[in-house]
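See the structures that follow.
Bear in mind that the values in this text are calculations on the coordinates, not laboratory data. These numbers were taken from a predicted model, which means no experiment stands behind them. Cβ atoms are built from the backbone, for glycine too; each structure is taken alone.
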Structure I
Amino acid sequence: MYQKPTINRVDFALASKYGSPYKAQKIKSEIDGYDVRELVERFGSPLFVFSKKDIEKKFNQFQEAFRSRYPDVTFFWSYKTNYFDAICKTFHALGSKAEVVSEFEYDKARALGIEGKDIIFNGPFKPKSALRKAAEEGAMIHIDHWDEINDLEEVAAELGREIPVAIRCNMDTGVYPAWSRFGFNVDNGEAFDAIERIFKGQKLILTGLHTHIGTFMLSTDAYAVAAKKLMQLRNRAEDEFGFDIEYIDLGGGFASKNRLKGVYQSPDVVVPTPDEYAEAITNAIYENARGKLPKLYLETGRALIDEAGYLLTSVFASKRMPDGRVSYILDAGVNILYTAFWYNFEVFLDKRYEGLNEPSQLNGPLCMNIDVIAENIMLPPLERGSVLTVWPVGAYNYTQSMQFIQYRPRVVLIDEEPKLIRERDDLAYVKEKEIDDTL
């Protein structure tokens with residue numbers, strides 16, 4: 001079929017020691033030894049693929065980084081990051097406990113056999129019934145606001161016993177905007193006031209301090225500041241009220257090797273290593289410790305799973321846009337890649353294609369102008385049916401995905417072989433909760 005020729009300006013300034021972007025092609029033909037085209041033929045397209053080998057490798061890197069520097073470290077898998085049973089079980093088998101931020105996630109962890117004592121219960125919305133259940137089962141409840149102190153005191157009175165708790169803190173760590181919505185502020189004295197309120201209430205026992213300073217944090221200094229402030233608060237609370245604060249929880253927020261929009265350096269340059277995160281945190285604890293060291297809890301999610309997740313998607317059609325770019329229409333859209341609004345993913349081809357790269361755009365199948373997976377990307381002429389691998393996509397994409405216009409796809413975990421861990425949505429699934437009494 002004839003297509004009107006177009007002329008695109010060649011910008012030779014884009015060339016580097018790695019070659020011209022008009023010739024370079026990023027190719028990934030397999031994942032853990034399994035051909036991407038064969039995976040699509042077997043399981044369909046689009047398809048999320050998780051690598052158990054990648055999960056284990058990354059978890060071991062972080063665990064070694066912290067445990068080689070600190071005597072008592074426990075990881076708590078962040079369920080909101082990726083709560084497939086198979087993924088959660090993988091992390092629990094590696095020794096990670098559970099961190100949840102809702103009653104739904106709490107129930108999911110319990111259904112997987114995680115005991116209450118091995119669950120951290122975070123979040124700003126914990127109904128009183130959920131608090132009672134968590135208290136009865138011995139979960140580590142992290143208080144987010146004043147009303148929650150009141151609710152927990154009522155639960156303690158109903159149960160006829162004191163309840164061990166932690167408080168979540170927010171603070172200025174030099175990174176802005178600060179996550180000041182959650183917990184009690186350390187810098188203006190609110191966190192200490194909350195501790196005093198707990199002490200005077202005589203129904204709760206403070207056993208931990210927690211902070212989560214942000215997401216995709218590229219500054220190790222910020223974690224050092226956070227650890228220092230928690231340790232100073234711990235020292236003061238123990239001195240003035242006699243609490244035995246057993247642990248401090250530095251939350252999560254460690255960055256993956258994704259490419260945040262607006263950051264133009266390579267992730268290999270800007271993203272700290274596990275050792276760099278661990279060094280900053282543990283040094284700050286040691287420098288501010290008095291007497292017995294606290295246990296160190298970490299709620300790492302994104303950094304442990306993001307790079308283990310891949311999305312295989314196929315080219316359905318292409319068209320030439322008025323500005324000269326080629327638009328490739330894929331079978332995967334932002335309904336299943338929600339984080340495309342924040343990250344410039346790596347996009348790999350399934351093989352080498354003939355022809356020079358030209359400015360292109362990757363669009364999904366949704367009838368929405370915002371359905372853009374990659375806005376400006378250099379690609380060679382692609383065939384209909386070409387399989388692209390989008391990476392890293394293991395964190396938050398499926399938990400934030402929605403059945404909108406298109407069904408959500410299958411999900412595979414590669415262990416010794418590819419194993420289906422979630423079936424594709426279908427009409428029966430979508431309609432299951434509807435009630436139609438119009439007839």
Structure II
Amino acid sequence: MNSQEIVELCQKHTMYSWSATGKVDPTAISRAEGVYFYSPEGKRWLDFSSQLISVNIGHSHPKVVAAMKKACDGLIFAHPGAATEIRAKLSKRLAELVPGNLNTFFYTLGGAEANENAIRAARLYSGRPKILSRYRSYHGGTNATLQLTGDPRRWANEPGMPGVVRVMDPQPYDYSFGSTDAEKTENNLRYLEEVIQYEGPKTIAAMIIEPVTGTNGVLIPPAGYLQGLRKLLDKYGILLICDEVMAGFGRTGKLFAFEHGNIVPDILTMAKGLTSSYVPLGAMAVSDPIAAHFKDNVFWGGLTYNAHPFTLEVAMAAVDVLIEEGMVENAAKMEKVMQSEMARLKAKHPSMKEGRALGLFGMIDVQKNNKGDFIAPYNGAAPAMGALAKHLKENGVYAIVRWSSIMCSPPLCITEAQLKEGFAVIDKALEITDAAMEG
């Protein structure tokens with residue numbers, strides 16, 4: 001099929017996420033390799049968002065593809081109550097890699113399911129009903145996880161699961177808890193403790209956070225925040241759940257983003273980079289005390305594809321490639337290149353409000369005036385941003401453009417030259433928003 005045939009049939013017979021199907025303009029993709037993907041006609045795009053910030057090791061890595069082919073000759077499926085060799089081996093491997101006492105894993109088919117089971121485990125373990133979450137967050141598209149989510153995708157799905165208490169982030173959308181990291185940390189944690197008092201500490205099972213917020217801003221926590229949060233939650237016996245679905249497996253220049261804060265959560269969730277999205281897989285990791293609890297008490301959760309052996313084989317291969325080929329270290333190295341490119345663009349383009357990056361987790365914010373107002377309203381659009389997104393697509397760069405921001409999160413195998421290739425196209429695209437500046 002050519003691109004037009006593929007797009008027309010997909011629009012006719014399928015539905016697209018978070019979209020009115022008649023208004024989507026999907027790109028036809030026929031193959032992908034490394035940091036690039038291609039249309040049936042051979043048009044090439046630099047994948048500057050790792051598809052959905054998930055193809056961490058790059059596309060079609062030959063070692064993982066070979067492992068997938070080999071796995072097809074082995075055990076394709078076993079029911080979730082079985083014990084398999086790959087279940088044993090991958091779990092041991094993850095226990096060795098994941099910091100602290102997070103040594104026990106429950107496998108799912110994605111990040112939302114991992115988060116569903118994390119809050120279930122927290123409630124069962126603690127005997128408490130409430131979960132704290134933050135407004136600038138995304139934790140998945142299921143009924144429960146959408147209620148944990150702060151962003152506007154939640155609205156159309158309410159009312160949902162009860163018992164969620166949402167709080168402000170250390171960096172709210174259009175104001176601040178302070179001008180320095182120390183002020184932001186101190187003021188936010190004081191406010192959070194007040195909320196905990198209002199809700200009743202003994203009613204709160206856990207707080208779920210993205211250690212670095214992903215979709216809603218690539219928000220790097222202020223210095224001291226993660227350590228202060230861990231201490232505050234410990235004070236009231238509230239568990240900490242770290243959702244590393246997007247930030248985990250090297251994206252931030254460390255294997256997991258919470259390592260930047262020198263903490264270890266009670267529960268960790270992961271997906272995306274676990275298999276680099278070659279196949280669907282998620283996981284929940286629990287600390288030794290929680291695992292010990294469920295040795296004697298039933299964990300009331302399950303799914304048909306729990307610990308699916310084929311997906312675990314792919315995860316083992318993808319994790320090995322990530323570690324053995326130094327991609328976590330490359331993400332840390334490329335952080336300086338990305339920050340330098342962002343600084344260059346900010347000095348050149350009046351419409352660039354800010355650029356920020358941790359590892360290869362980056363975002364550019366665009367403004368409409370010199371007062372720093374975002375070019376698009378919260379949960380809204382701006383014609384200039386639509387034109388910018390079109391320019392990127394037409395000039396061979398795929399980057400997620402949402403509201404007033406451009407996501408800059410390429411595969412972790414990217415080179416300095418390829419990274420600069422992407423920013424060169426963004427450089428030209430920002431001329432469109434420069435021309436739309438007010439005043």
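Here are a few things to note about the model shown:
- Comparison of I, II by mean count of other Cβ atoms within 10 Å over residues 292-299 - largest value held by: I
- Structure responsible for 21, 11, 10, with semi-axes √(5λ) of the Cα gyration tensor in Å, for residues 212-259 alone calculated and labels I, II on offer: II
- Which entry (I, II) yields the derived value 23.9 for Kirkwood radius over Cα pairs in Å: I
- When mean count of other Cβ atoms within 10 Å over residues 164-171 is calculated for each of I, II, the greatest value falls to I.
- Top of I, II by distance in nm of label points 7 Å out along Cα→Cβ at positions 100 and 396, largest first: II
- Value -12500, calculated as helix-only ellipticity at 222 nm (-39500 (n - 2.57) for each DSSP H run of 4 or more, over all residues; to 500), assigned to which of I, II: II
- With mean count of other Cβ atoms within 10 Å over residues 276-283 derived as 23.6, matching label from I, II: II
- Per distance in nm of label points 7 Å out along Cα→Cβ at positions 220 and 300, the highest-valued of structures I, II: II
- Value 0.95, calculated as FRET efficiency 1/(1 + (r/R0)^6) of positions 76 and 156 (r between Cβ atoms, R0 = 41 Å, to 0.05), assigned to which of I, II: I
- Among I, II, which structure scores highest (criterion: distance in nm of label points 7 Å out along Cα→Cβ at positions 236 and 268): I
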